[in-house]
Structure formats: structure tokens, C-alpha cells
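Got some structures for you, see below.
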Structure 1
Amino acid sequence: MAFDCFRDWVDALDRAGELKRIRTPVATELEITALADQEMKSPGGGKALLIEQPTVNGVVSPFPVAINTLGSWKRMALSLGADSVDDVARDLGALVKAKPPGSLREALQLLSQGLELRHARPRTVRSGPCQEVVHTFDAPATRTDPWPAAPSVNSPAGPAPSLLNLPILKCWPQDGGRFVTLPCVVTRDPDTGARNLGMYRIQIYDERTTGLHWQLQKVAARHGRRYYETGKRMPVAIFLGGDPMYPFAATAPLPDGLDEFLLAGYLRRRSVDLVRCKTIDLEVPANADFVLEGYMDPQEPLRDEGPFGDHTGYYTLPEPYPVFHLTALTHRRDAIYPATIVGRPPMEDFYIGGASVKLFLPIFQMNFPEIVDIALPAEGVFHNLVFVSIRKTYPMQAYKIMNGLWGMGQMMFTKYLVVVDADVDVHNTSEVLFHLCANTDPQRDSIVTRGPSDVLDHATSEIAMGSKMGFDATKKLPGEGFRRPWPPLIRMDPAVEQRMKELLQRAP
């Protein structure tokens, strides 16, 4: 289901009974975070919140703030236009596993899937609502290749616009400032022209500059390194709002070079209309709510970014990152500012990450057909803990899965990986821990290795480098050095169990 703007998405949440409207003024400094944190930790993720009168330094902003809009399984499914995330995962799984048709019926099904992909391709349009209001700024002409500044278009009278006027949150008390927490960042590979859509937090330094927290393993950072090699300014576009599939696609674990707008188009069942930015040579969704256009100058020194209260539950401390310079700020006239917060779980990002795992499980299974299911428990804050169930048929198969997953994209950041048998529900943490404790000998059934780590992991001795630990909690086979009989798991006779269940139900 496609949403024409973020306001349409908020209205859909309202009609579904998934929205709370907060009509009292609430400060963007700490108060919105405190409000959203309590709601996110309510059973099932609580409700989405629309702050109708957010205040910036005591002044009510003309732009409402929406937060926690994807923070439950129901809202994630609603954003996908489905009854459940599992339904979408099954459809995507059928698509990636499609085989040559063996009958007319199968041919028609394959044709239908092809039509869905055709409508997923992004397309360029001449204009869009994201540029209903346009403010442009002169870039500093301190270089031999000054960035061209376009004339201001549709700029309303009144105070000069700046990043300080937007209802951008200061989330936690020790944060280094205000942060854009749900930014979709568009960059382009200068060699291949391939576009990337990622999500990297944006710290506001002043009216027209921000930090760009793209970690060294991210695609945008790779694009940036090429600009550092050439010395040319790097165009960067940051947009917020529009269809809720945009931030979801920006965080999805797609292979490098695969256009995230293609995924967004497939999931929303309508092509993403893209419009060219006013001051830089990049394209953004025409139905976005806000767009920040600008550049990164590779000849400029890095600047400390942070601290920031992160999804790890701890603050990430200041580290040097590139600086973004604003050349244009465009927005819809009726824009809503979308935000999220991160911190000690559970938070909204648990549901976003969980949906990604469900959708991309078929791709993992194409590489490792023995995988039954994968779960990222909330306590593991994404990368710290992963549970995997497999159909085990030969010795040391669990170790094959560990090493294979550590080599796939962002799974390289996983600190603890637990492999269990197919009949274990990996979404039930208590059940996994029971099998981990019961089925392992610590020395025999664990492995420690080294590799890249999440830049946000404060526990490693060096930034972005650390160790990982895997546990084989499966039933042991003779070839794995286990020479004793493996005992059966205690289970009641199903017929007796059902009779006694009915007896209890009849008891007064």
C-alpha cells in the first residue's frame, strides 16, 4: 500500500486506532523522548504519537512531530499494506525462489510477479510536493570549485529558515545537541553512479551545518572515501517523511549496489517518484516532507560528533566525522516531522529490525537452506545477540552456519550467535536459553573468533574491531566428539495432555 505523504500515513494510523494525539505543548528538548520512551515500552509497543504542538526553545513549531509510527507488529504490517509481516515475507520469498514455470498456472503466477517488479522501478518526475516551499543558501566560496547556488524559490516571508527552526529532538540529557533521528541519506558512487539510501544520524551543529555519522563499514562512507581521494565536494541529500517504506528500505540489509528505492517500490506496490534536488545533482522522493540538500567537503577537517544516547542503551562518545553543509531546505506546506528515539530496549527499532529479518530470511535460506528461522531478541539490541534454528544433518553444521552468517553484510557485527535445532522457537528467548544451558559443554560447543565490530560497541578495546562467540546448542552427533547416548527430551503423551487440559477447563 502506497502512502502519498507522511500525513496520509499518520491519518491511516488514526483510523486504525493506532495513534495518540498529544495536543498539549511538549518540548523537543528531552520531553518528547521521555514521552515516547514510556509509550514504546508499553505492552506490544504502545501507540504512535502525534505531538501537535512541539516547542523549540519554548516556541511552538508549525510542524507537528510524529514518533513511534512503526513501533509494533501491527503498525509494521499496516505500513506494508498487509495483515502481517509474515505474509509479505512469504510473497518476497516466493519471488526470490521463483523457478521456470512448469504449467500455465505457474506461468501466470510468474507473470504476475514480473508485473509487480516492473511497477517497483523508481521513475523521475519534473516536480513534487517536497519542493512546495524552497529556501536556498549560498555555499561558502572558499574553494577553487565553488558550489553553484540556485536562487531562492517560493521562500515565504518571515524569519530566515535554518536547521535550528525545525522540531529536531535533543533526546537524552548528555547528548551533544539536537539530532535528526530518522534521516534518509542519499549518496552516489562517483565511479559507477550507483545510488545508495542509508540511515545515519545527523547532529545539528548550527543553522547550516551538521555531522554525518556514517560508520566506516557503511556504503555512504565508501562513497565518501572516493571523494576524499579526488578532493571534490560530495553531494548529499537528506530527506524525511513521505512513505513509511523509505526509512524501512534505508535500514534494510540490501547488497551494496542494489537500489533501496526499488525495494521501497516493491513493498509499497507503486514506483517511487523521484525529483531532482534544487542545488545538487541527486534525486529524492517527490512526496517527502522535508529535504536537506548540501555537500561534504573532503578538504575540510573532520569534526567531533556526539555524545549520543544510542540503541546500545549507552551513550556513544564523541568521534570525528565529516561535516554536512546545507545549500537548500525544501518541504511540503503541510509537512509533519518524523522522528524516532533509540536507547535501552525495547524501542521502535526492534520492530523495524525484526521485520527486516523476516523479509530477508528467504535470502539467507538461499545461501543456507538448512536455516529454519532467525531472531534478533530485543535484549541484544540488533547485533549483540542472534538466535538461529537449523535442520541439522551432519557434524559441525552449526559452525558452518556461524561462520557463514558472520560473513554476510551487517551480520559481521554479531557478538553472540546461538544455533539450535529446528524444533526450537527462536522467538522464545526462554526456550533458546533452556537449550543453550542444557545442550552445551562450554569448552566443546563454543568458538571465539575475531573480526569487525559495530562502531557503536563501547565494550571493544579498539573501535570497530573485536571478538565474537558462537554456541552450538544443537543435539550432538557422534562425529562431534560426543560418545554418550543423547537423552530424549521430556514430553507428555499428547492425548493425555489434551484430556487433562479439558479437565482443568471444566474444573470449578
Structure 2
Amino acid sequence: MQTMAETHLLRVQRILQKLEQVRKRKLTCFGSQSHNFRLKSPISEYNLRAFETEHSIQLPDDYRTFLLHAGNGGAGPFYGLYPLDKWDDFADWVLEEERPDNFLALPCPLTPELEPSDDWVDQFTDCVSPYQGTISLGTQGCTYATQLIVSGPYAGRVVYVEASDLPPYIVYEADFLAWYERWLDELLQGYKTHWFGFGPGGGEEDFFRILDDPQAKDDFKAEAIYAFCHLPQLSNEASRRIPTFLGSTIDGVRAGALATISKFMIRGATDKAVRLLDDPSPEVRKQAVRTVMELDPVHQGEAVLRRLHEDPDEEVAKIAFIQLESEGTLHKPMLLQLIKNSPVGGVRYLAAHAVTWADEDIPLLSRMLSDSNVQVRFCATLGVRQLKARSALPHVLELLEREEDPNVVGSILKMLGEFADPSTVSVLLKWAADEDDFHSLDAIEALAMIGDERALPIIRAMLTDNHRPSRWDADGLGGMSSSFTVNELVRKSLKQSPNPTFRKLV
């Protein structure tokens, strides 16, 4: 009878054989250019034990076997696997306080039953971190990462995490090797692996078994039907059965059936899909819009147009707009009507973004400067700038007095420079002294274009300023910065000034 260690070793050997098949077939997937399906050298038993002793843990047996007999980093899902010495990559990123020495020995509190709510992290106030007891397996790109739980009741499970506190997702595979081998199996079978690891693994029979199981949870059934979208093709039997799930009582299952119908162009389901445009669930209506426009855009455009005009959910209306615009059915008169009359700010913005402005639209642009949606106001400033609509200047200056969005303010300040209207100098002088570096620089650029010498004292002061301007949001996570210093940016503006006094300062 095989020992568990022997079983793990056989699994690793099978994985190495599959990895070789992937290389021979010259397959690719998201992130594979970073590792080319090659593993780094295995770790030594001595170094592995030293790591475990240092952190007072024992790594999951199957993962230990992989490190010892396959490789310590390299080929793996997304951008590949980290070597063990990068175990703290994610922890050091997200921890606000110094990481305790026993971080890995602390039991990880994450469970597969965790509700993916916005405030999920609040239930872990008694922990150092929800991610204690986990090591970093690799990055998925941007702020997403893959962790392995090494302590606690779910030790051995792989979990997907995100640095901005989106809810974590524990994959269904029982251990690391099962997760890794699923990746190779799906590659070899031609699956779409962009979102690898979400939902159940397997094939059609496995997914239908979940959908037919009266004991399976609703969320699991929804993930099962969405999993069909990863398959390279559908069998005739699956193509026949999938539309029957459009009548499911589970919102996620109806939406997943629509997604699968769209992916595999099951045209016999068009009429049923159209009826779901009026579904009570916004999730279902969004997918119904996508699906009917994929299956029959010529004949179903009117039905989708009703969603654009009437749907109470902003996201549904926006999806309807995007789908109709991609088909070229939203002409300028309709776009203008949407800007004027749509109660949905997001739709007004999409329409404003899509319009090609003409001089006769200046009154509407002036009206848009007072829109409640900040993106619409921003589009209005761009339209006024494009048309050089000086008649809108009083409305622009009125907006500048109350506007709080930095992008709208910046666009207006640039506009005032483009207009080079001397009547705006007093306004620009105020903004040149603003605490926001970029507003101040935009105002100086505008003043340089006008050439009004009342700006000279501020300009001379800024020419001695060697710091690099920056702007960050309240959480310090986003914003903008410059690789140039304030004085370098001011000099650049002065070079473009029509006033020789300004140019001489350079």
C-alpha cells in the first residue's frame, strides 16, 4: 500500500509529464511569457527544513513534495510561482503594522463559507491579518495575488486575494497539487484559462452533476454553469440542455445560462433570452442584453433600446448603450436626446463621450456644465475646448467657482489658457496660488499663454521650487505625479508664452 509521501511523489511526476506536454505543444496562456512553462531548480531538504523551523510550521505535504522534486518557483498559473523566499510578498504589501515573527504559525481565519461582502474584513478584528498563516505563491497582475494557507483548519488550500480588500476566494481544489494539475489539464484540453481557478474544475458531466444536485448551494450552481464558458466547445447534449436553465429560480444560474448561450451562439434560445430582458434580476438583465445582441442584433435592437431608456438599474442601461453603440445604431440625434433626457448619469456620460460636437451644440454643452454627473461635466469642458466656444465662458467660470473634481478643474484651467482671454487673469492668479500643485501649474501655463505680467511674482517663486508635483487620493492609493520638478514644468510653459519677458525668464 502506498504511503502518502509516495502518492504525492507520483502526482508530482505526473505533473512534470504534463508540463512537458504543454511545452512540446508550444501552448500559451495568460502570463506564460514570464516563465515559459519552465520550473526553477528544486529546493534542498536542508533549506526547506530551515524555513519551517524559522517559522515554526510544517508546510503542506503535497507542496513540500513539489518544492523538493519539481521546482522552487517558475511555471505556474498566471505569472508563475514564486520561490519560497518570496513567501512574504503579499503580506508585506498589505500589512499596516510590522509583521510578527510568528505570522505563518498563526492560524489563517479564511474559510470557503466567507460571505463576499464589502465589509468582509471587519469580522477579523481579533487577528493580526486575515492573511496570517498564508504564504505568497505568485502574482496575478495588478493588485491580485495567489496565496497558500499553511496554518489553520484550511491549511493546504489555495486562496486568491486582492490588496485593496476585495473579498478573498478559496479555490475548490483540496490542495496545491490538485490546483496546479487542474491548470495543466485545462491548458491541454484547450480551456479558456484567463480566469483560471474560479468555480469548479472538470467538464460537462461534472458541471451538470452540480446543477442537478438538489443539495448544492445556489452560488455553487451559478459557478458551475458559468464554468461551461471556459470549455473549448459544447456537446450537442449540452447545447440542448443549457437553455433549459433559463427557467431556473436562481439568478446566477439564469445569468450563467445566458452567458453560455452567448459564448457558443445557441441561436435556438434567442426567444427565451429576449424574455429575460424583463427579468427581475439586474444581473440577469445585463447578461440578457449582451446575449440577445450577440445572437440577433438586427432584430432585437429595439428590445435592448427599451432597456437603455427604461431600465431602473444604471449598469443595465449602460450595458445596453455599449452594446447598441458597438452595432452603430446610436446616431447623433439619439445621443443628444440621451444627454438631454436620460435620468441615468452613466448613460448621459457615455452619450457625451460618443458625440462628435458641432457649433450648434454649444448651448447643450453649456447646459452640461451644470450636470450632476461629474463625467458629463468633464466631457462638456472637452467639448467647449474642442469648439473653442468662447460664448460658453461665463458658464465655465461659474462652474469653476463651485467645482470640486480635480479633473474638471484641470480641464477648465487648460481651457482658459487655450482661450487666452485677458478677462480671466484674476481667476487664474487665484488658482496659481492653489495648494494643489497641478492646479497651480495649469494656471501658470494659462497665464503664460495670456502673457499678463501680474503673474511674474508667482512665476519667479515657482522657478525656485525643485519638488516634483503629486496628487493622491484620501487613501493614498491613486492619483498622479510627475517626473519633472515644478520649476522645470514652469520653464516649459514660459517657453510657449507670446510675452518676451516671460520667455527671458527661461
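Every number in this text was worked out from the coordinates using simple rules, so none of it is lab data. Note that the structure is a prediction, hence the values are computed from the model and not measured. Cβ atoms are built from the backbone, for glycine too; each structure is taken alone.
Annotations
- With distance in nm of label points 7 Å out along Cα→Cβ at positions 134 and 430 derived as 4.9, matching label from 1, 2: 2
- If distance in nm of label points 7 Å out along Cα→Cβ at positions 374 and 454 is computed and equals 3.0, the structure in 1, 2: 2
- Read-out helix-only ellipticity at 222 nm (-39500 (n - 2.57) for each DSSP H run of 4 or more, over all residues; to 500), computed value -8000, structure in 1, 2: 1
- Each of structures 1, 2 was scored by volume of the Cα convex hull per residue in Å³; the highest score is held by 2.
- Comparison of 1, 2 - label where FRET efficiency 1/(1 + (r/R0)^6) of positions 6 and 30 (r between Cβ atoms, R0 = 35 Å, to 0.05) is highest: 1
- Origin of the value 15, where relative contact order in percent (Cα under 8 Å, 6 or more apart) was derived from one of 1, 2: 1
- Parent structure of the calculated result 1.7, given that distance in nm of label points 7 Å out along Cα→Cβ at positions 398 and 422 is the read-out and 1, 2 the choices: 1
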